[in-house]
Structure P
Amino acid sequence: MKQPNVLITPTLLNSFDFAKNAPPSWKTKALKDLVRLIRREKGDFPLWIKKGIDFENAVYQECNKSKGKEITRGSAFFQTVCNNCIGGTFQNVFKKWLTIDNQLVLLYNKTDVVLPEKVIDIKTTLNWKGKEKYLKGCQHKMYLYASEKEFFEYIVAQWEDEESNKIQDIHFVEYTRPTLEVLEEELTQQIKELFDFLHQENLYDDYYVIFSNNRR
């Protein structure tokens, strides 16, 4: 008999990956952030996160008002982001289940933008560090595995500086998925590594009860 399902989100897998591979100067904080996430503890809400959320909401609002027409309001960079998202639907939830070592695992994904041919995720950043920063994560893999779409794109708006709301550049990071079977194998391996880590660090109970919302 299968146990109640446990929850996997892109944020959890990316936090685990960062904690595992962070440089020594970031290691302690990365581990603390992962534990805080697993225990669903409230932390500080940095200004840059709020700026990113506000930017995404502005894009959704402008696209919804456009009724499919080209957007000409706002800066040229803002228009570029919006016009790449026209015709999409926003904040869709895609779920998929895997069974790993007899444990039912729910992959839960909340997407920014879904177009007929691809999924888009909107990011903001102060420092552009290249495409590899995004492609080495798992978010695009989870989204395409759950939605079964073929194409994914990160649209990354780069702020002029920490205090400004002005965009200085836009970066596009594209990804085409392999077969669903390949994605399933890659995600399964990542999740197994996470489970091993949680058991080793005596965090599995917190993950099972608090993060996955199960009661023993």
Structure Q
Amino acid sequence: MKNFFWTGWGLVLVSYLFFGSNHGWRAWHTVYIPIVSLIVILLTCWGLVRRRQTLIKIGGASVIGIILFFNLMNFRNNYFSYLQVSDNPSLLYNQLKVLDWIYTHNEDNGFNLYTYTDSFYDYSYQYLISWYAKKKYGFYPCEYANYPLAHKYLYIPGEENYREPKLGCDKLRFLIVDSKTNGNDNKNWIEDFRRKTILVEKTEIGKILIEKRKMPDIY
């Protein structure tokens, strides 16, 4: 337990020092820090509970009880909130409905898929396309990113492994809009995208707008 304590806090410290000293940090790089910190704190308190001194035991047990209570309350609130029907764009069942609509309106052809979201990086759809849509429908979009011709390798390590199989991609473009902004960078790309494509149809799932568009014919 002592080794885990020092290893855990050492990992947190090194992470903050490393990512705080450069500009390459992404949210998923340090997603483990809250979990590791929680486990280290709980193990530390458990070590106090095993001490002989009564006051130290009571103190350690009290901290563990408080931490578990608030975590269970937070879990309970999030769990019941998730079960309620909601138009929240971040909920899984809304996102799956979005992908189902897109893949069933593709005219048996391939397509490009772009996401306009306030988080800028479209991590949830990147994951769901591989985990859900590709398994269910059998192919990837030709390009699926947070904006056309994005350098996806900068935020999706190994993205070249999630490209095949795909179908022809010279016609259809789908746009997922779940925000009025797209972060600070490239926030106006949607205007140029709409000017260069033709709207075929659109629908809304919750607060998510989906546009099916096509490239203009070239003669």
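For the structures shown (P, Q), relative contact order in percent (Cα under 8 Å, 6 or more apart) is largest in P. Upon calculation of mean count of other Cβ atoms within 10 Å over residues 31-38 from the atomic coordinates, which of the structures P, Q produces 17.4? The read-out was computed on structure P. To which of P, Q does the computed value 45, 20, 15 (semi-axes √(5λ) of the Cα gyration tensor in Å) belong? This value belongs to structure Q. Using FRET efficiency 1/(1 + (r/R0)^6) of positions 71 and 207 (r between Cβ atoms, R0 = 41 Å, to 0.05) as the calculated read-out, with 0.90 as its value, let me know the right label among P, Q. Computing FRET efficiency 1/(1 + (r/R0)^6) of positions 71 and 207 (r between Cβ atoms, R0 = 41 Å, to 0.05) on every structure in P, Q gives 0.90 only for Q.
When FRET efficiency 1/(1 + (r/R0)^6) of positions 23 and 127 (r between Cβ atoms, R0 = 25 Å, to 0.05) is calculated, the result is 0.55; to which of the structures P, Q does this value belong?
Of the options listed, only Q reproduces it.
Source structure of the calculated read-out (FRET efficiency 1/(1 + (r/R0)^6) of positions 7 and 167 (r between Cβ atoms, R0 = 41 Å, to 0.05), 0.75) within P, Q: P.
The maximum of FRET efficiency 1/(1 + (r/R0)^6) of positions 47 and 175 (r between Cβ atoms, R0 = 41 Å, to 0.05) over structures P, Q, that is, the highest value, falls on P.
Every number here is computed from the coordinates shown, using simple stated rules; none is lab data. Everything numeric in this text was worked out from a predicted model, so none of it was measured. Cβ atoms are built from the backbone, for glycine too; each structure is taken alone.
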